[in-house]
Structure P
Amino acid sequence: MQPQRKKDLAIFIQVLQRMHRLQEKYWRAERDLNDTSLSKRVSNVYHSVTSAVCYPLKENELDTQLRDCGEHIIINNLFLPPLDTDNQFIPIMCVDCDFTVIPPQMRLYVGMFRTSRSGKPKVFGFRFETSHPDSNHDYCHGQFTRTFAHRSEEFSIFPKWIPERVPCILVPANDPISLFCVMLISFYGKIMWTKILSDIAIDDKYFKVFRELL
């Protein structure tokens, strides 16, 4: 594995682990990233989703899976931190990031889960992807999705009417690390830079993207 790709993989794992510790901390405290208490409704939705959909991956489980994955990381059941707007949605992420190919490829699936009045889970989703070389989508982009990576059967509650091919929205990223960070910033704003990214020794090649965003 080339030194730069090895370094990129290490940085990605570091960011992923930090995000996971952050979400554990804030869901446990029932507060959002602005340190505001979650409403009773949000707490109830969270507990309903963890019961009916999936339980959050624990830190030791994540670390074990990351060790076992090697250079092709596939992780499910990654809860994102509580949202401070539209906060009755519980965001759950699946990661598929392959550093064995050139250029490295990433797909991030984020399901926005909530419950109906009857307690049944409802969801719609987003997919963030690196570029597809030699295709019409040779740029990092985001799209709606009605599947959830390797768990499409379990998550068949996605609405069938959601379009998956259009729109294909340009995302200001150029590699898996910047795509992952841009995804986090798109959900949480600049506070995510402060909470996770600002003190990581990130190469200059990533800073162009972050300067444009922040």
Structure Q
Amino acid sequence: MNKPVSGLYAITPEATDSTNLFEKVSAALRGGAQVVQYRAKLIPEPLRREQAEVIADFCRAHNALFIVNDSISLARAVHADGIHVGQQDVDIPMARAALGPRTLIGVSCYDDMTRARNAVSLGADYVAFGSFYPSVTKPLAVRASLELLQIAASELKLPVVAIGGINEDNAGALISAGANAIAVLAALFDAPDIEAQARRFASLFHQPFITKHDL
């Protein structure tokens, strides 16, 4: 079985400039990203396949997980470690039947614990909640609370990922609340030094945080 989802979870920006995209992803991996999700909904299929194949190889070289957003066919074609699905995407049983028992399946649960519990019962390998903060990528996304994250982390027996508007200043609160991984796009890939920014995000998982229970 693949290693569990944890640490810095990098979500790739939409990009037709493959060379630039590859440089950014490589820098994130050198900085300590443990998971890379390839998310590309607007570019042609041949280019998606080409980009996914290269990034999958990068991830293998760095012992990081490679996740494909939404596409069963692409995940299967590039032998991805996993697939991530949202509310409007393929369902878990369909993904499992197509990709087999060793492929990780992650599910976006937004601010909905009922959806998360259902995902667990259907065999999801990790769940993601958010947006926790205002997001440039998805400005209209529903907002999730730290309390929800704490409940999920204590109740669910699988990794919990926090997503949405996460930056170096607010990530610690999410980790303290129980997030096993933080999913980051803009605050990582828009940074002037992506490798250094990834290293700072990764280091947060090794720092003590003061929680409300400590006060």
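State the single structure among P, Q that was used to calculate Cα extents along the principal axes in Å, for residues 5-44 alone, giving 44, 18, 11. The read-out was computed on structure P. Which structure, out of P, Q, was log10 I(q)/I(0) by the Debye sum over Cα atoms at q = 0.11, 0.22, 0.23 Å⁻¹, for residues 53-132 alone derived from, given a value of -0.36, -1.06, -1.11? Structure of origin is P. Taking mean count of other Cβ atoms within 10 Å over residues 13-20 as the measure, the highest value among P, Q is held by P. Each of P, Q could give distance in nm of label points 7 Å out along Cα→Cβ at positions 29 and 181, but the derived value 1.5 comes from Q.
With relative contact order in percent (Cα under 8 Å, 6 or more apart) computed over the structures P, Q, the top value is the one for Q, the highest of the group.
Here, each number is a calculation from the coordinates, and none is a lab measurement. Values in this document were obtained by computation on a predicted structure and should not be read as measured data. Cβ atoms are built from the backbone, for glycine too; each structure is taken alone.
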